[in-house]
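Nothing in this text is a laboratory measurement; each read-out follows from the coordinates by a stated rule. Owing to the predicted nature of the structure, the values given are computational and were not obtained by experimental measurement. Cβ atoms are built from the backbone, for glycine too; each structure is taken alone.
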Structure P
Amino acid sequence: MALKFGTPLTALALAATPLSHADDHDLHHPTFELHGGLGRTVFDTPLEDTGHYQLGLGMNLGERWGLELMASQFDTEQSETGVDIDGEQYRLDALYHLADRNQRARPYFAFGVGDQELSGPTLARAQNDTLINAGVGVKYQLSKRWLWRTDMRLFNNLDAEHTDFAISTGLSFLFGYDDRPARSTAPEPAPTTPQDSDNDGVVDNRDQCPDTPEGARVDARGCALDSDRDGVPDHRDNCPNTARQYRVDDQGCPVELTESVSIEMQVQFETNSAEVREQFMPEVQQVADFMRQFDQTRVTVEGHTDSSGAAAYNQQLSQRRADAVRDVLIERFGLPADRVEAVGYGEERPIADNDTASGREQNRRVVAEISADVTRTETRD
């Protein structure tokens, strides 16, 4: 018997072509399928080809496998006698789908075992045969609850030793959803790396100092380190170990203040005398101490007289008085000679009235004034 399957096979091949993911329907995962359909059976026996209808219940076992109980019924007649024959089939099939359940179109292979019963007036009793079947098909999901299905089967009768062919199509109602989200075959998005805009090693959502300069060392909060706690971060601190009590500039270095300090000396002399009296030694020592503290200072000791006597003599006397004080600074208090100079001014520079004894006493003097610039580090308040 020649069977013409070209058109059905072409249709099945087109239907079985895998489709892309559904983008306008939700493809769910039902547990059960209730199927009803119509088809045509081509017999390899003295029976006329006929239509059949079928009803089945299927259960999905996972992404690819399923089981199905199917019952079908047909009415035919014997080719030679024209006697009516009623037929029923009951079978258990396994289905292996070639696509996951989130695909709209799902081609499948099917195979199974079952029983066929034929009855009619010419048969003394019902004829029961064992069948095995194999075939291919495709399911196409129309909506959440409905799918269209077409398949082709070969039925091998183990008792009568012949093979029949059937093609069928129909609708399936889907129920028993497991409520799991459909598994997407789209690649999962790559995990996002937390952003660190200033590249300091602390991600933005924890960075309390988001604009730290590149290369600056930071703490766990993302803020630049200030090791000496002077208020200037390490990457700008040119004096990284400044003591905390000192005030610093914007480069982290101590602020230095320069002040001018000075000391004055005045030694009084007896009339016509150039001897430095002991009572004025503390005055001279203060000058020596000051100059030792500020070792870059130099001093000019100035000698003076009152107006008594000749001016030339007073000039000489004022010089001897200045030299006497210079000698005390050098010999008694140990100052270097090159740092002390002596000058006599005679009676030319009085500071008081020479007409009185008190005024003349004030004018008989040796004086010196020394100043120095002192730099000190400013402390915090």
Structure Q
Amino acid sequence: MIPYGRQSISEEDIAAVVAVLRSDWITQGPCIDAFERALAAYCGVAHGVAVANATAALHLACLALGVGPGDWVWTSPNTFLASANCALYCGAQVDFVDIDPLTYNISVAALEEKLRQASFDGVLPAVLIPVHFAGQSCDMEKIGALARQYGCRVIEDASHAVGADYQAGKVGNCAYSDMTVFSFHPVKILTTAEGGMVMTNNSALRQALQRLRSHGMTRDPADLQNRHEGAWYYEQIELGYNYRITDLQAALGLSQLASLGKFVARRRELAARYDRLLADLPLVLPRQAEYGRSAYHLYPIQVASEQRRVVFDALRAQGIGANVHYLPVYLQPYYRMLGFGVGKCPQAEHFYRGAISLPLFYSMTDAEQDQVVAALSNALA
């Protein structure tokens, strides 16, 4: 079976993890800081805070902005559950903005209209979470301008997009947002097995994130509420979580970061090859906006909705591990219980009905890609 995504682990990656196993620090040690600094430098952002996974990162980012009961958080329906769940964890309410039919990211036009109406109704969101679906950045300059106009904070969910470009910079530089979240799950572009990171240019947010990932604890004399009793002394000054990443994971991530350029370059090469090989088939290929370059976590195509199940099953039967991303979050049973239903975001629902994600990963060979193309051609015949 050719999977839709998989990790690429080198001997250098293995050696980096083994070195940590032989060291004095396998967690809460120097590799975490080194990984944070290295990825921040790559993105062109001031700070990175590494955590256990991207779900934890989204949760902490919301908490750091003070999201709580009475607040609204808006995100894309075309995403994994965590982009919306993170708001619910904080006791906030969540709503969804429909997607652009060309990029499958949040529609700026739909967002602008929804914000205008929410302002009139007096129910503006506290936070916007635009999602960079499949590795392609949202149009953050326009989203950031709308956020400033309506007084919203912005968390970029870039779980798919480490290594992607937006305008003249890297996704993650937070030029138009308060924070950006990355995921390092094994099917993502760079992996720490499980892990995530929050990027920010705001030192106060960084400090809040660091506290919240470690139980709400601090040893900083400036934050202590009682007399400092000695080098051992710490205080819990708020309710936090154990969302820490280990040095083992950070060592793997730091080693993988050295290969990020070639990981993304190969994914772009494979995507361009798909573009050429699939051009004459009766399907819709993913399109790139002029303002950036995707890192291609996914290569999502669309087939006729009445064909999707037949094509998907035919691919699986031929050893092609295709997948589907995503059923709109609000159509999940849990969200239906919250009152959501069919028809809320027509573009997201239309995309889902025909969506298939084809295999795409760094170590994929041209021969494997040819096999995928042949299987898809047969399924569509």
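So if we calculate relative contact order in percent (Cα under 8 Å, 6 or more apart) for every structure here (P, Q), which label has the highest result?
Q
Quick one: helix-only ellipticity at 222 nm (-39500 (n - 2.57) for each DSSP H run of 4 or more, over all residues; to 500) came out at -4000 when computed from one of P, Q, so which one is it? Only structure P yields this read-out.
In terms of Rg/Rh (Cα atoms, Kirkwood Rh), for residues 48-103 alone, the structure with the greatest value among P, Q is P. Between structures P, Q, the greatest calculated value of mean count of other Cβ atoms within 10 Å over residues 168-175 is seen in Q. Matching task: 1.9 is the computed value of distance in nm of label points 7 Å out along Cα→Cβ at positions 40 and 120. Pick the structure from P, Q. Source structure: P. Computing Rg/Rh (Cα atoms, Kirkwood Rh) across structures P, Q gives 1.88 for structure P.
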